Structure 1
Amino acid sequence: MKTLQQVTRDIREFRIQGANQIALYSLYFLKKIALCQGFGLKFKTASQHLERVRPTAVVLHNCIQIINTSQKISTVDTLINTLHNIGEKEAAYSAKIIKNGSTIITYCHSGEAMSFIKHAWIKHKKRFSVIACETEPLEQGVRTAKELAKVGIPVTLIDDNAIGFFIKHADMVIVGADALRKEGLVNKIGTSLLAQAANDAAKPFYVIASSLKIDRRKKFEIEERPANEIYRKIINKKGLERIKIRNPAFDITPWKYVTAVINEEGILTKNQLRKIL
């Protein structure tokens with residue numbers, strides 16, 4: 001069994017990434033604690049610590065809130081099962097969104113968005129292409145491109161700065177989410193710029209995000225990552241010791257730029273989601 005420090009390091013260093021995967025990884029660890037020592041102080045301390053590792057992502061927070069109201073192993077198992085199957089339920093609606101001949105732009109790496117896109121290709125036999133943004137500074141978009149190409153989907157990998165150039169060649173944007181708040185969609189930094197570009201080009205902007213990503217927390221924090229994630233990519237580092245580097249991991253996209261949110265229950269307009277929030 002891994003220690004809390006090891007699990008924390010795996011999440012912090014992006015060995016485990018994506019709000020759902022972070023929640024799953026944490027729940028498996030917390031289940032082992034509960035099986036050995038119950039839902040007492042050690043469980044509470046570990047759950048609070050894991051929540052703080054990636055504070056912007058809300059799925060783990062929501063899962064822990066559910067567990068706190070029903071402290072049973074069966075509750076943890078239900079949440080784990082839900083997270084494993086939620087992408088498949090959302091993907092069932094992919095044929096209504098993705099049409100033959102479409103070109104899709106996607107951003108970062110989202111398990112839910114990947115399930116949605118791959119389901120349309122594999123299960124519904126839709127034929128389309130994807131433009132994947134590299135997603136600086138950790139290039140999660142490269143992982144997206146490789147995953148889609150592996151199942152045969154034609155993929156073009158582009159630099160984030162080329163979004164404005166390519167958006168006119170796309171038919172839609174499909175992204176995931178880390179949280180859905182009343183202020184807007186919380187996702188990887190740069191998502192809001194893609195959404196604005198899609199809006200200017202009159203292209204629909206779809207979000208694949210389960211109901212576990214609905215975020216009603218009063219206290220909300222945009223995580224800032226270590227400066228060395230940016231620093232490592234700079235070839236000429238002379239003089240940088242006098243320059244402050246900031247590296248926010250997420251931004252907020254206003255709902256006015258979102259066409260619809262697809263979750264396990266169906267396709268929700270932004271106005272329907274606003275009412276829920």
Structure 2
Amino acid sequence: MAEYPDYKIAVIGVPFDEKSSFMRGASGGPAAIREVSTGKCYCGYTESGVNLEEDTILVDLGDVDTSGDPDKTFALTEKAVAGVLAKDAVPVVLGGDHSITYPIIKAFSRVYPELDILHFDAHTDLYSALYGDRLSHACPFARILEDGLIRNLVQVGVRAVTAEHRQTAARHGVRMYEMKDLKEPVRLKFANPLYVSFDLDALDPAFAPGVSHHEPGGLSTRQAIDIIQNLEARIVGMDIVELNPLRDPARITAAAAFKLLKETAGKIAASRK
């Protein structure tokens with residue numbers, strides 16, 4: 001990974017999809033997001049007026065080495081995130097499947113013992129295990145809650161919830177904003193430092209076809225951006241996961257991912273001035 005002496009926000013890629021339960025391809029996510037970010041149509045200004053090229057120092061630290069086994073990948077991911085946090089900077093991690101959030105939050109928990117998570121997803125990712133794998137991309141938040149790594153978990157956009165998920169959520173005090181109940185704009189406030197985990201299948205497939213698990217009836221890109229822009233919170237980190245470029249020929253989903261990254265980075269930059 002590249003070395004930079006000074007930065008405020010750092011992008012890290014984790015091109016890993018070995019914990020995907022249905023379809024591989026999310027390992028291409030980091031490269032796909034980077035590709036759309038470098039086109040001539042790119043504008044450094046966010047909708048709120050923050051200029052990411054002048055108002056902060058945002059760097060790309062490259063990719064974690066994912067050539068080894070999953071345990072090694074998770075350890076290197078945790079180490080990379082810890083290195084950014086040690087510089088009092090904000091990591092933005094590009095996946096990769098959602099299993100990578102578990103090692104990311106392990107690193108965060110050592111710096112932020114009072115951490116909240118805002119989780120955008122069609123799925124709760126609260127399985128105790130899926131097909132015998134406790135580290136599946138369907139399980140990271142079950143592990144995070146079991147280990148006591150965070151204080152509060154809020155999930156937005158979920159629409160594939162099982163009885164097991166509801167029991168786990170109730171046991172740990174998880175707050176769910178299910179799509180079937182979203183009648184008004186969602187306005188959220190967090191007292192603790194906030195980590196945002198964004199699974200792109202939170203978006204309706206009409207807005208994000210480039211994911212492995214299509215779950216109709218989701219958020220529009222505009223709804224998701226509005227939720228982030230209106231957050232009352234100090235955002236200390238983010239991941240954007242589950243982009244499968246093999247299902248994204250027009251790069252619609254990659255563009256949405258980059259837009260979410262930009263608007264969140266702008267909010268982070270404005271709060272850290």
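Every read-out reported here was derived from the displayed coordinates using simple, explicitly stated rules and does not represent laboratory data. It should be emphasised that the depicted structure is a prediction, and the values quoted were computed from it without experimental measurement. Cβ atoms are built from the backbone, for glycine too; each structure is taken alone.
Couple of notes before you dig in:
- Per Kirkwood radius over Cα pairs in Å, the highest-valued of structures 1, 2: 1
- Structures 1, 2 were shown, and FRET efficiency 1/(1 + (r/R0)^6) of positions 60 and 140 (r between Cβ atoms, R0 = 25 Å, to 0.05) at 0.85 was computed from 1.
- Here relative contact order in percent (Cα under 8 Å, 6 or more apart) was derived from just one of the structures 1, 2, and that gives 18; the source is 1.
- At a computed 14.0, 39 (Rg and Dmax of the Cα atoms in Å, for residues 132-243 alone), which of 1, 2: 2
- Among 1, 2, which structure scores highest (criterion: distance in nm of label points 7 Å out along Cα→Cβ at positions 116 and 252): 2
- Of the structures 1, 2, the one that -13000 was derived from, the read-out being helix-only ellipticity at 222 nm (-39500 (n - 2.57) for each DSSP H run of 4 or more, over all residues; to 500): 1
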